[in-house]
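S.K.: Dropping the structures in below, format is structure tokens.
Where a number appears in this text, it was derived from the coordinates with a stated rule and is not lab data. Every value quoted in this text rests on a predicted model; they were computed, and no experiment measured them. Cβ atoms are built from the backbone, for glycine too; each structure is taken alone.
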Structure I
Amino acid sequence: MNIYIYIEGAGDEDDTELLLKPRPGFRSGIRSGKETTTGLRPGFIKFFQELYDIAAENINIFIVMCGSRRDAYENFKIALQSQPEAFNVLLIDAESSVDSTVTPWEHLRNRTEDHPWILDAVNFEDEQCHLMVQTMEAWFIADIDALRKFYGEEFREDTILHEMARYDSVEKVSKRTLKVWLEAATRRTDKKKYHKTNHAPKLLELLDVAKVRQASPYCDRLFTTLTTIMAASAS
């Protein structure tokens, strides 16, 4: 069994090779040549390491960075048609707060900012759509120790910890607020203020997945779904 996870975010030439079908005018965060960008795939592979560890010998997991959220969705749809025997997963930012009464697909279709490209997302399995709620940075603030390890002793987490007391979950913090918190906490560090392209790949590798899963129900949902799928395939 093959599991393919199509993820919103910057990649490199290795990700381009994993795409099933090049499209005319393809424009995404994937630039040609590894020297031009630090792709997120190595970070996600490390983040998902426990899934690789429990995968049976006949199960292969492939991480594919697709660039924009629209490109990730289009590549996911191509995969459904081209490799129906695989378990294909879409993983993108929610971009806004997710109502617990709707499915991930419904959340995306309800967002006018994602129209019209998401409107044909009907009759797809709920377990194949997963969200980084509201964005990847929510996972980062779930593990302050990882942030401190990466940024060093000048990292200032006080504001993040103080402000988080107002929220029930990291998933309730808006994308803009997460960016403000991280930039404020890191601006005096040697690495300067938080920069997603430059810092996110390494931060992903440092995260304690158990902490992120505990803080982020949608992250836990992703791991639980893939674990269940692999267990069913191995039985």
Structure II
Amino acid sequence: MIRAVLTDIEGTTSSISFVKEVLFPYAAKEMLSFLQKNWANDNVAKQITAISAESGTNVGTPEQANDILQRWITADKKATALKALQGMIWKAGYEDGSYRAHMYPDVAHQLATWREQGLILYVYSSGSIAAQKLFFRYSEAGDLTPLFSDYFDTTFGGKREEESYRRIAHNIGFPEDEILFLSDIKEELDAAKSAGMQTTLLDRQHSPSSSTARPSPHAPHPSVNSFSDIKLHSV
């Protein structure tokens, strides 16, 4: 029996293009100015220390930090410190109305339905927890944060690592097989399944072949095209 749903964001609840074409360029453009203005901020200083450790460079100026971060952004590096700084920058953009987070039209209704049915909802994304909360608070569908009980990021481990899902299940407090993980990335689903979770692949790029999430004989994960196609009793 499924008691909790754990969902990815990019490509699952929301389009990849919004993150790639709106959020990432905005953070890249604002990064140096943000660092210069907030260099003495304790939260920023903590991330700079982490950048120094990960890069093997003693980062001493905003310009030096920006050079490293711009390279990481170009390489799409999943560095926790980068994600944290991006989240701080995105917060200003959300709050001043520069953009709203894209949300597929099936997502908000289905999340609310599951919540009404008693399921507990969680998010697991490579973006920082702060960025995840902003994403759902300032979504095109309105503030969806009341629907979620908790959020997980790469501080719990990489999304393609089996042990990450075990840690998350332990934190949630349910057995792994009572948690359904949703993602558009097969390798993430493989890791979750190896940890014992139920899984479903969100394939947003193709026309639906069935209204029920069932794996093909050659596919390890049930595949659907929208949240409304997920039938929990068949997962």
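S.K.: Give the label, chosen from I, II, of the structure having the highest value of distance in nm of label points 7 Å out along Cα→Cβ at positions 42 and 226.
M.R.: On the way: I: 1.9; II: 4.7.
Across I, II, distance in nm of label points 7 Å out along Cα→Cβ at positions 42 and 226 peaks for II.
S.K.: Next up: With mean count of other Cβ atoms within 10 Å over residues 74-81 computed per structure, which member of I, II shows the largest figure? List each step's numbers first, then the result.
M.R.: Working: I: 18.6; II: 14.9.
When mean count of other Cβ atoms within 10 Å over residues 74-81 is calculated for I, II, structure I comes out on top.
S.K.: Quick one: Cα extents along the principal axes in Å came out at 49, 43, 39 when computed from one of I, II, so which one is it? Could the numbers behind the result be given before it?
M.R.: Values: I: 49, 43, 39; II: 55, 35, 30.
Going through each structure in turn, the value belongs to I.
S.K.: I've got another one for you. Out of I, II, choose the structure whose coordinates give Kirkwood radius over Cα pairs in Å, for residues 138-185 alone equal to 10.8 when calculated. The partial results should precede the final answer.
M.R.: Details: I: 10.8; II: 12.4.
Derived from I, not from the others.
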